[in-house]
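Every number here is computed from the coordinates shown, using simple stated rules; none is lab data. What you see is a predicted model; the values in this text were computed from it and never measured. Cβ atoms are built from the backbone, for glycine too; each structure is taken alone.
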Structure P
Amino acid sequence: MRSKRVLVFVSVAIAITFLTGPGWGERAMAEQKPPDYTSRVPKHTFADTLQEQEAQLKTNPLMQRLIASRKTMADDPHRPIYHYVNPEGRLNDPNGLCFWKGRWHLFYQAYPPEDPRQHWGHAVSDDLIHWRDLPYAIYPNPEKCCFSGATLVEDDRVIAMYHGTMVGNMVAVSSDPLLLNWKKVTGKAVIPARNPDGSPLPYRVFDPCIWKKDGLYYSLSGGTVPGPGGKRLRADFLLRSKDLAKWEYLHPFVEDDRFTLVGDDGACPYFWPIGNRHILLFYSHMSGGQYLLGDYDKARDKLVATAGGTFNFGPSTPAGVHAPSATPDGKGGVIVLFNMNPAKPTQGWNQIMTLPRRLTLAAKDDLGIEPAGDVESLRGDHKRVDAMKLPANEEVVLDTVRGNAIEIVAEIDPKNAPMVEMNVLRSPKGEEVTRILFFRDRGFRRGRQRESLITIDSSRSSVLPDVQSRAPETGPVLLERNEPLKLRVFIDRSVVEVFANGKQCVAVRVYPGRQDSLGVSLRAQGQDAALKSLDAWQMKNIYE
């Protein structure tokens, strides 16, 4: 029977070739329709003026759904009130952060409930802090899913470049006041994921970013190149275009990268000027959010790396910082947001955004890191703690400072204490506590100086049985001799972000299970230290 089936198949194939001529198989394949990935999420077209758009949004059924969903989840005790969380479903990478017509726009990978493939979600803000939800911006088709990407703002439009799964890197453009209407350039991938003949590409087609130089568009496509021991090395492949539709491949972009690890990859790249240098931010699926600092050799179109660093200190999961989205601030700095991973199942939502951070060039190879946006506008009820001695080995509870949605600004002189700590989200007897630790001169040496360390220890943050533990998050911070420790601590239900001296930020997710885990205390280890000042504010809800 088997031999007869083979003969029949061959006979049919010969007959088809005789009747149709050579190349019939290729033509048949070419004529096959691609899969229809049209989204099941309602999609609406909006007017071209701001006044008309705002009127349409007030009655838009999708907007009404998003508003209702946000209200439904507002009572979740671990859902932040002043960090951005999307209105429905889970989210993933932030994308395409930009400033257009006087407003900040944040896009992100969203998973709508009726079609949980990645779409680009959308929010807008006047101050980078108070975010307003907008309808989904970019919908899949011809791509299966809308993965990560970046935006480029021109005088008359905003260009979004992102990865479309199954097809390649896509480009879409918008020019209306609130960036509600998007049109895809060519209607297909402008950088296809594969050659038409099936031959291998010399580059990886993945998360792209985009910028413009000398009238030409440039894009990085994230990926890796072969490395030692069969492992991979971070790479970002440079392509160039005159018209956004046709792209030519140039070469791997970064030169002299001795700062990333074997096994890192270059997902979610963002390349921008910072001060008189350039920065490349990216995400490694192995070791999290990172950056390279260097000089942009425009004649050779190469970034010559001179320094590098990380934004999370340990894996991105559980409870850690994830991928960046970045844009220039117009003042020589870069604004960046990250999503943060969960460490506990949450009903109907998952992941949040960090506060926006402003990165500046503090020295040739050093970044300054501070909160960005009008975060001070969130401050409500204020408490102040005056200067006091912190006796060695005694926990000093600050009775007037309590809360799980607060900002704390503190200045501490560690003196000769080898470690000082601030405890937050503390239950009265310490069953739950999140510890913020500072170790003076305990890090690596940098020339004649030695780095200090700032740590968030969340190992005792929760008594709940379904919270995943995370090793202490520890980042280096270089203080000058006799420089006091200056902390800005942001606590928002399930997130703790700590900025130290405008030079470092560490952040983790935490999930206190007790309603009385609201306290704050200070402690010096081994020797006395001194609190110079401490101010605390209850923070307002950005959604009310």
Structure Q
Amino acid sequence: MPSTASFHTGAAERSLFGALLDAREARGEGAVILNDMERQPLTFGRLVLASLVLGRALTRISRRGEAVGVMLPNANGLAVTFFALHAYVRVPAMINYTAGAETILAGCAAAGIKTILTSRRFIAKAKLEPTAERLAARLSLLYLEDIRQRITTLDKALGWLAARVARRMPGATASPREPAVILFTSGSEGVPKGVALSHANILANCAQVASVVDFSPDDRLLNTLPVFHCFGITGGLLLPVFAGVPTFQYPNPLHYKAIADLVRELKATILFGTDTFLTGYARAAAPEDFASLRYVFAGAERVREETHRVFRDKYGLRIFEGYGTTETAPVLAFNTPAHYRPGTVGPLLPGIECRLEPMAGARVGARLQVKGPNVMLGYLKADKPGVVQPPPDGWHDTGDIVEIDADGFVHICGRARRFAKIGGEMVSLAAVEGHVAEVWPEASHAVASIPDLRKGEQLVLVTTQADADRTALLAHAHVKDLPELTIPRTILVVDEIPILGTGKTDYPGVQKLVAARMGSAVPR
């Protein structure tokens, strides 16, 4: 089932550093492209120069083609480090510093990473000293402050000369088909895997997105999504840089009031978020704070109807919900002003083929598999450290159960792993969460499953709704004509639902919480 729309593939036939140089030529060396909380804006000229100077220094601690870990927050320094590695054909591996030392080390082992670049100031500010200590015991942890101190006047002079002939630098002529970045799956359902994306994968996805939505240098983007997440690095850093959209990088998406104030101050026109983050922004922002916004894009998790309603009623804004995976660089589908349907994640992007594999026992939907220019080079796993294992025949199995309607709009039914088998029937935990959200729209919810001797599995609702009661759920099910097996038998009330640094629900964390609490839990 190929997409009927089209996009230009030529944009993908270059390296990421080459794309940066193209953007510098298109916009001019003096055009400001990046800013952060230090308020020292980076122009295209300064970004290229700084990348070449730092990149030369990084050649002393790495070899061509080597994967180098990058553990930094959203800031100008991260962008410089990313492109510095690219200038001399190293592969940035974006480290999720919220994941904990053991998870980071497992990912580094799978991807063959021996060195991580970070910052003393960041480690101190984020209180990551214990993590840094454990990482340093197993691999080389290098601090940018130390590397910068060793940059000589000669390095700076050679960097200036390199910036004049940047098209001849190794990064500008790197193969588009080689690895350009390593990301790690979110771990929302288990141990993360390394995902190797090529230059062509990322640039194809940028071109696919740009073919259906109009970004321009007149826009201003505030990026709060961490760049260790694929949505954050492609949507929040690379796409705007290559499109010439001035971008402000903010390091913590949970600073809701500060972000609302920044949108107003910057007169931002584009904001990315997850349902969790957007809900927080809506609590903190007055209507006038978001007056400048024209696009609010959401992904990574389902956007609740209550979140859509608040943005519509309070700000007059439509949230454009989309869908993607780390393995697809990441965007597969999203709603746009021209193609919008509530309750869906929009149509598939141009150039993406899909096939639907039936799932035994499921009433609705089928398992989505995709193929296209944005599909990853492959996984990096512990069984073959440092070896890219490509998807079979180029097809990536998303593990998502979807329906695609007659007009091509994609409806997400749930993750294949997030189905419970109850009395022989497959029940989507995501769908159950959606029904619960209709009863208590202002609270947060997560549904887990546990073994049940009589019916195979039973559902447990974890919720922040203080007065949550099964009677209310049963009444709603009766009105909606939902089978009783979709109603959680046990309800656990918590102060907050565990979430990952990416803004997704931390389902392993939810499962652990359920396991810890079920000894004293009583069905209500």
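When mean count of other Cβ atoms within 10 Å over residues 110-117 is computed across structures P, Q, the figure 16.9 traces back to P. Each of structures P, Q was scored by distance in nm of label points 7 Å out along Cα→Cβ at positions 350 and 406; the highest score is held by P. One of P, Q was used to compute helix-only ellipticity at 222 nm (-39500 (n - 2.57) for each DSSP H run of 4 or more, over all residues; to 500), and the answer was -9500. Which one was it? The read-out comes from structure Q.
Can you spot which of P, Q the value 3, 17, 26, 24, 16, 8, 3, 2, 1, 0 was calculated from, given it is P(r) over Cα pairs in 10 Å bins from 0, in percent? Traced to structure P.
Thinking of P, Q, which structure, once mean count of other Cβ atoms within 10 Å over residues 158-165 is computed, gives back 14.9? Label of the originating structure: Q.
For percent of Cα pairs over 20 Å apart, for residues 102-277 alone, which of the structures P, Q scores highest? Across P, Q, percent of Cα pairs over 20 Å apart, for residues 102-277 alone peaks for Q. One of P, Q was used to calculate mean count of other Cβ atoms within 10 Å over residues 70-77, giving 12.5; which? The value was obtained from structure P.
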